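Next up: the structures, one after another.
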Structure 1
Amino acid sequence: MSAMLPAFAGNGPQPAALATPIAGIARPVVAVLVWHDVLPVKDVYFDTTTAEFSKQLETIARGGFHIVTLAQLRDRLTRGTPLPRKPLVLTFDDNARGIATNAFPLLREHGFHATLFVHTNYVGKKTSKAHNSWDDLRAMERSGLIDVQSLTANHPPDLTKLSDADVTHELALSKHSLEVRLRRPVFALVYPYDVYDARVERLAAAAGYALGFTEDHGNATESTSLLEIHRYSITVPERFDEALASVAAGVR
């Protein structure tokens with residue numbers, strides 16, 4: 001009688017499993033928050049007004065939350081490095097000019113760290129919005145409060161529809177541009193339009209990214225993969241409140 005083969009057996013090697021957060025780190029709950037542009041008056045629905053953003057930072061400060069860096073989150077997820085109570089990670093997507101002119105001065109007032117995810121081929125250019133230049137990014141990084149990570153090179157609408165070679169080009173070019181221009185290591189990626197799949201995640205890992213971020217909200221330390229980390233998209237005030245309530249309830 002011939003041996004029964006596993007159902008997944010095929011002609012070639014099976015894809016390697018994606019790395020996951022280490023076990024036993026679900027508490028404290030960590031919320032990664034993401035904003036887009038910050039303006040006195042919204043241009044589009046996912047902008048945040050300067051007044052609302054200022055109020056949100058005041059709420060964080062008064063609530064006893066602790067802002068941790070993306071590198072600290074990476075170390076928590078991969079090595080179990082302890083975090084302070086009520087940890088939050090602040091991020092921004094799309095490199096809109098309002099981040100430098102309106103959000104950054106408020107972050108600096110509070111001494112809060114944030115990460116900007118940038119599509120590198122649009123740095124310093126104007127599309128439907130103006131984008132920060134390389135000099136703007138360097139100036140914010142010099143403060144010690146900002147680090148810059150990847151949102152691909154060209155912000156393609158659907159990475160899942162690109163070939164392996166084209167996805168790799170998007171990811172590798174962005175990583176290279178950031179590391180050459182800013183002289184800092186790049187280890188994290190956001191998927192444009194929150195569109196990704198397991199193939200894209202594996203290509204990101206192969207391109208040297210340790211972390212990938214989504215807009216699927218939840219506890220970052222309970223993400224199913226290091227290339228599929230939860231974030232709360234602060235497009236409405238209720239999502240901000242939900243994130244902070246989750247962290248406050250999930251202390252040690």
Structure 2
Amino acid sequence: MKNSLEKNREIRVLISQIKAFCDTIHEILVSTNTIESDRYSGFKDMTVVYNDLAERTRLLLNVSDMFYTFNIDEIPAWRDSVWPVQKKILEQVYISGKMLLASLEESMDFVDDEFDNIENFLQSRLRTVIFQKPEKEVEVQNAIESLLLGRGLAKGVDYDRESGKFEFSGKEYIPDFIMPKMSLCIEVKLLKEGRKSRIIEEISADMTAYKKNMTVNYMLFMTWALFKMRLSLKEISK
């Protein structure tokens with residue numbers, strides 16, 4: 001299942017928090033402004049914070065027990081331990097935090113690449129298969145389908161065209177393309193002279209209608225004006 005943009009935002013926030021957490025620990029470890037017997041006094045508190053971050057990461061990435069956590073009850077209090085032990089625990093927290101960060105960033109890169117690939121692919125290749133000014137949206141749709149097929153995508157499996165028809169507020173809607181594995185819908189808009197405001201209205205209406213009636217989470221609008229093209233990825237907030 002693909003992440004929603006909302007979930008991606010949650011991952012980005014968590015990444016920022018873990019980076020700040022790791023930076024704080026690193027500053028403590030390299031600091032020379034405090035004597036060593038006092039420098040690592042917050043080591044146990046840091047394990048508690050780390051465990052919370054690890055749990056949030058586990059839930060966001062939907063994994064069972066992938067990440068190491070500390071048994072807080074077995075960690076001694078500051079007055080019951082010596083500074084080398086405290087430092088070692090802080091170092092373990094720092095390394096574990098970096099592991100969380102790497103897992104989240106890898107997940108984020110993978111999700112972003114899914115959409116970047118399809119956007120960049122259409123952006124760079126569509127002009128190469130349209131040789132004359134299109135007069136109808138179906139001409140651009142045919143070109144998109146030829147590119148999808150040429151890339152090895154199977155109709156009915158990786159994408160569908162003009163399927164999933166529904167009615168909303170008395171109007172019939174037929175998606176141009178649906179890519180179910182990406183939870184993505186592609187809509188083509190042909191921008192002719194004097195129709196800019198109308199296209200904006202159509203996109204707004206599509207967003208409202210698809211939000212109520214479709215299972216996709218994203219819409220990719222392709223606006224074609226002469227030989228200029230603009231792609232815009234939108235999230236459908238449920």
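Among the shown structures 1, 2, from which was the value -18000 of helix-only ellipticity at 222 nm (-39500 (n - 2.57) for each DSSP H run of 4 or more, over all residues; to 500) calculated? Answer by label: 2. Out of 1, 2, which one gives 52, 17, 16 for semi-axes √(5λ) of the Cα gyration tensor in Å as computed from the coordinates? Traced to structure 2.
For Rg/Rh (Cα atoms, Kirkwood Rh), for residues 38-165 alone, which structure out of 1, 2 has the highest calculated value?
Structure 2 gives the largest value of Rg/Rh (Cα atoms, Kirkwood Rh), for residues 38-165 alone among 1, 2.
For the structures shown (1, 2), relative contact order in percent (Cα under 8 Å, 6 or more apart) is largest in 1. Looking across 1, 2, the calculation of distance in nm of label points 7 Å out along Cα→Cβ at positions 70 and 198 that yields 2.6 traces back to 1.
Suppose you compute FRET efficiency 1/(1 + (r/R0)^6) of positions 102 and 174 (r between Cβ atoms, R0 = 30 Å, to 0.05) for every structure in 1, 2: which one lands on 0.75? This value belongs to structure 1.
Taking Rg/Rh (Cα atoms, Kirkwood Rh), for residues 22-85 alone as the criterion, the top-ranked structure out of 1, 2 is 1, with the highest value.
To which of 1, 2 does the computed value 3.5 (distance in nm of label points 7 Å out along Cα→Cβ at positions 62 and 94) belong? Working through the options, I get structure 2.
Read the figures in this text as sums done on the coordinates, not as results from a lab. The structure presented is a predicted model; accordingly, all values stated were derived computationally and were not measured. Cβ atoms are built from the backbone, for glycine too; each structure is taken alone.
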